[in-house]
Structure 1
């Protein structure tokens, strides 16, 4: 009994060692483990690095040239294009237009979009119909709407006709042909076009607010205005910051509406000139490709700076 038990004990004691020896044989090294998601992200990574980043780098190289885009012997001038931009009054006009455009359109879109979202969260009839009506301008192509708006705001357009019918005929004038009103018209069209996006994002954000908090506030006697300003608005602050970031980038990239409404020109006295339209006019009709590339790099830097600034603000709000 004792010898058999000892033998059994010895054999059992040897088995884990043998199994361990088979699991990890000596002299075999395991290679570096490949990330499991690498095959899936590799095509996108190659596209971004090999196409987008390459184009950005090549644009930066072109910005150091005095080149018309076709000449085989471009002239290297270093950072002279950037110096010229800082001394160009039209460039500073585009910056002022962009800042004013962002402030006005973001403020108005935020106010209208948040108001519509709050109203449609109350008990209204046919809410889905209102959602479609508000969002329809977002899906309309600017190229199809530009001729209509040019007709509406022309000297003999429908807007001046309405002003005359209500006794304000003294205010009628060609709105897109005067520097004092061309930019406000473009702002109004942009607000009409993009308020639907602001509305949808605010509507989704309000949906995520805990209903028990709102009901508790109403039980405590809070008015609808207090609920909106003290509870709903602070809880959608992250959405507001995200919309501000998108508005900054959108303002810097503004091109289609002012270009289509002004017929490809800079507008009256450069009143509708933005960075995007300025870059196009300098690079294509004027054939100053190097200068246009420098303006493009400056546009990229401004867009990144604005996005990073609002991103940092959003992170601080979360803390």
Structure 2
């Protein structure tokens, strides 16, 4: 397996050797099951383009974070059947995390891609837990007859690994029985408005090795308006960063994805904020690993 560089590198035009990169970004413009607003297939490109508007010096971390080494791979395109896509993305991630040392960052695309990403990390890392940041529980065993639906993004992993959910404020009747049972710990948004207490509880619930999956609708719509299934409420920018920083500094983040950006014509808010979020998370993880 040899990674091909994307024409759009995250943040800067320089292409580094992926073998030397501390972080490897993989854009996945997959969209197959969106059920309300469309356009997640355009999310990865819009985020990469917006990243060029970021300042290289991060005002919170006070470092030029890009110097840790960030490589952006070519798009993992959905050009075959859904069944083939999920089989091939699994093989791709298996190879990615066995050959390259960089922490993977996946840019979706719809949230269903997480089903194809997580199993590779479960195989590699003992006692993996998943921090699920989202407005929706995404625990249906299938939706509209499709087990690979975006509404089922976390269901398969919930049968195997610990799932900690935050930001949740939309739960379907057919998934309510999975809330706070088995491997799932759900912090419903309206019950967890004390962010400092939430941070304590989340850090306690997670194991040491953590995969982070971020649906941008976990934020308040004023922060991330361009998403297919928005919900009122959600995290403010700084409250969310406070949570992410605590998790990144206390746990071993093995990879993360950011999904469900559906660009709106005439507005660049969501894609820019998503790019900034990715850069900030790279900074938090780099601080914990002593890369900065």
Structure 3
């Protein structure tokens, strides 16, 4: 069923009202959502098996897509309406069964998108799903880095007897490709700190960024092609409280957008994932903020990265 976006005025404020909800990012007309027309493809992945504190990331994709239907379609920063270039929403990945099978299916799904010259946008779900997503990118691209925006390093060899834990996902990524750049960390265990030092990883801790700003040398540490994974706990809890392991001392909206714009302008961003939203009652502003962030990232891709 086609969704109509109707504008109404109330108290001199502009709102968007939908007639009904279907699982279509932004809730736009079907002529803007076909797979053939769209370079950007949203893939919801409601995977959650290893969350260790707050639960609920499996509900993140639905909450993000529902909130997205209230996001303004015009972006004032880029002076564009990115949706007009096409955004296709895939059906949810099936996340029942063994982790190994689920991860294999995720890699296969992303590989197909890349073979079709799409810009995949993974929506989680817990952070562990980044490893099978990145595996497809690592097989497809040369000169590839992964840029991680996160409060946590996620570099443990294993956590709670799982090698597929959200807390060890970037260790699995590093084993595939050592071109890892980490931004925003402010919760690291001693073994992770030793691993970072022993491998001379380019890690930009939160306390340094708050003091020195987002330096150009972060971008200089990246290869030509960049995959971005963003755990929403990268943001300060005042911005995104609805996540399983919030950490104080995080980052805010415009400083983050400014940095990400520079990445898209100076590097070739080939795909993104946004993970670890745990929708919570009375905190729907978090769902909306992440929906808008994803639309911003797609807009940056269409403006600067679609080459």
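None of the figures in this text is laboratory data; all of them are computed from the coordinates on show. Predicted model only: the values in this text are computed from it and were never measured. Cβ atoms are built from the backbone, for glycine too; each structure is taken alone.
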- Assuming 1.4 is distance in nm of label points 7 Å out along Cα→Cβ at positions 125 and 173 as calculated from a single structure, say which of 1, 2, 3 it is. 3
- Item | Test item: distance in nm of label points 7 Å out along Cα→Cβ at positions 157 and 253 calculated as 2.6, pick one of 1, 2, 3 | 1
- Item | With Rg and Dmax of the Cα atoms in Å derived as 18.3, 59, matching label from 1, 2, 3 | 3
